[in-house]
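S.K.: Please go over the structures that come below.
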Structure P
Amino acid sequence: MVALAGCKDQAKESAKLAAVDADTLAELVDKDVSEVERGLPLGAQKLSSLYANGADPKQDRALVQQALLRTQRDVPDLVVAKSTFFALTDAAGIGIRNNLEQDGMAEKDVAKLFPGISKAIGGEYVETTGSFGGPPMANGPDKDWLAAMPVKNDQNKVAGLFVTGWSYRRFAGHLQEVLKANFQATLRDTGNAGKMPVFYVAVFDASGVYSERTTPKVDEQALTDAKLVEKTASGPFQGTVTITDRAFGYAAKRTPKLGADTGVVVLRSEL
């Protein structure tokens, strides 16, 4: 009974620490999204040169890739953006070329996969979610966050879209690596020989929980069962849970800049 009480107390302490971690990551999410919000409009201005004098970028996809790489390099916010791709579509949202060596977006109907970019086709900057599809990961399907900015031609008409984004699971991995680096720095700076906590980071919304790909499925399921959207409706939430006989604390916080009913959750255990 004493041991059980000790586990519960430690789990509550882990939840308090996870709440601090969630605050840190929520601020990072805001920063990461803001980089795209600032950088994409500037990048779209640079890409307008692809349409100068009536030119059609579809006729030289290699040139489009070079322009995307140059634009990413020349716009400071895009240099540091956590995006996994940058791409150009035509005015209807059909992919022309991305910046990657292996282009999986050419001729793909991005507007069909992400209906929310219709506003960009209409001339506005937009952020939305959807999925590029593909085989699900070990923990289940993924979800993609996308930002799109109109690229205008010489007549100031929308001729294409400059798009970028990341998957929720890849983004959760980025947040988890940042948290790991913070833990390591604290241990190093304090000279504390204490053991690194067991921890996992995930992004959640009304459609589910999306953890980094190496997260044990049982841990992601426990967070799914916690009904995080419901519990964070009125503000940040922290709680405890036992997973395979190990006591964890967790904390979840909404991140509105990433999307409605969307947030980040940290699951950790010091045991």
Structure Q
Amino acid sequence: MDKKIADGTNTLFYRDEGSGLPVVLLHGFAEDGSIWNNQADYLRSGYRLIIPDLPGTNPSTPSSNPPAAPTTSGPSTSPSPAATSSMESMAENVLTILNHEGIDKCILIGHSMGGYATLAFAEKYPDLLKGFGLFHSTAYPDSEEKKSARRKSIDFIRNNGSAPFIRQSTPNLFAAGTRNSRPDLIQATIDRYSGFAPEALIAWYEAMIRRPDRTAVLKDAATPVLFVIGKDDQAVLPEHTLRQSHLPSLAHIHILQRSAHMGMLEEPDKSNRLLQSFLNFVIHT
């Protein structure tokens, strides 16, 4: 079911599907909740899935052939830059949805930027989590080199717009094998997400640049933590994720051998099964 929360200034859209233990799936940078459609189809029979569109998403020009049929009811908007300016504000968006739905415990899984917001949520509201997961994400802050690369991307977006940026950057998120065997998947992803407002992408980039080191959140985690790693990921290097995966007292670690940064699309069946395995473990812990 498509839902929205409007408070007079901001509007949050999200999907609420299935029943059982609540599981929140957060999308990453230059994505919306439809990035999780393969997982939603697989998991909705056993879990209650909450899939937000974080403020700034704008699927206003969806492709006729997106990665999976979009089911979002519209873009989550925010006239106030504060709603998209930090991982903490994104975490507050998740809290708003949980409070609205009367959910007092959930599992939170975030892809890439969504993982950064997941860590911000886990830092401030650990008692609301039964477990959390980083799907191609990291607790490390940006290195100076990474910050510089993001600032160059910001300049590119300002000068050229969103669509050229998405066309240029998206193929690099996929493994070489995927690029060779599934050009249709990559083109569908480009088509789906080319309609973002430039200011939203820039705000998200700036939020990622400013985020702090949250390895302490992993060290202090009192719940199971999931790490999903793409063997060929160049955005979140596998060795960096492996280096931090020992920090929680209880970690589930999976390496997708044929994926880069988009395992939910590149290896959907394996992604579905490892998520189900983690969720089942949390339920019975």
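Every read-out reported here was derived from the displayed coordinates using simple, explicitly stated rules and does not represent laboratory data. The structure presented is a predicted model; accordingly, all values stated were derived computationally and were not measured.
S.K.: On Rg/Rh (Cα atoms, Kirkwood Rh), which of the structures labelled P, Q is highest? Intermediate results must be reported in sequence, preceding the final value.
M.R.: Values: P: 1.06; Q: 0.92.
The structure with the largest value is P.
S.K.: Let me ask something additional. Which of P, Q yields 23 for relative contact order in percent (Cα under 8 Å, 6 or more apart), as computed? Each step should come with its number before you reach the end.
M.R.: Values: P: 23; Q: 20.
So the calculation was done on P.
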